[in-house]
Structure I
Amino acid sequence: MTDITKLQDDVRELVERINDKHGHERPELISYMKVVEELGEITEVLLSAEIDSRKGGRRRREDVSEELGGEIADAVIALVSLANDFGIDASDFIDRKMQKHYKRLKEF
């Protein structure tokens, strides 16, 4: 079983404090926009390792790992927040999806 219950609880507490501080009335909309924003930032980091930039050329793959890790973490937090907004037990859904993928592998 994938146990991300503590992560969901921690994210719920953090996001509730952020929403209270900023007066967000539609937290699910904010969570979704954060998911999209973070995926865009992941894209920017990946592109910086693939194409020459006006800011100094192409970055080496090894040089983007730290930044990429941070952006992936931000995306995971945003996705967990979105799951929380809809009362989704992410552990349960991840387990079910993983089992489905393992089953597909056995079929090949």
Structure II
Amino acid sequence: MNGPYEFNLKNITDIVNKVSSGAYILSRNGNNANYVGRSDTNIKSRLESWLNEYHNYTHFWFEYTNSQLTAFETECNWWHKYHPIDNKIHPDRPANSNWLCPVCMFFNNIRG
């Protein structure tokens, strides 16, 4: 995992410099995870989209992944590990996939 970095356009542009799937953490203080998310295609673009929303996030961490599945699994792992208060529900899996969370093996009332 890379970070924490101050959450601003310059850092996203300079540091997140390749088009890739990935997972990220947003924080209001640089110490705690307030939100965990992912992008299945372009983590840089996804982080940039958060800059336009009002959540007072000041820092971010991120990790590139080599596939949508790995992005989903990383997001799930971090969600279970950090218990981010701004994530109201378990991370969603991509449409048309049957993937289960690698931690709790749960999805849509189905346990693996």
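Listed values, structure above:
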{"item": "Top of I, II by distance in nm of label points 7 Å out along Cα→Cβ at positions 70 and 94, largest first", "result": "I"}
{"item": "Entry that produces 1.03 once Cα Rg over 2.2 N^0.38 Å is calculated, selected from I, II", "result": "II"}
{"item": "Parent structure of the calculated result 5, 24, 27, 20, 13, 8, 3, given that P(r) over Cα pairs in 5 Å bins from 0, in percent, for residues 30-77 alone is the read-out and I, II the choices", "result": "I"}
{"item": "Relative contact order in percent (Cα under 8 Å, 6 or more apart) - structure with the largest value, from I, II", "result": "I"}
{"item": "Computed -26500 for helix-only ellipticity at 222 nm (-39500 (n - 2.57) for each DSSP H run of 4 or more, over all residues; to 500) - originating structure among I, II", "result": "I"}
{"item": "Distance in nm of label points 7 Å out along Cα→Cβ at positions 6 and 62 - structure with the largest value, from I, II", "result": "I"}
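FYI, it's all coordinate maths here, none of it is from the lab. Predicted, not measured: the structure shown is a model, and the values here were computed from it. Cβ atoms are built from the backbone, for glycine too; each structure is taken alone.
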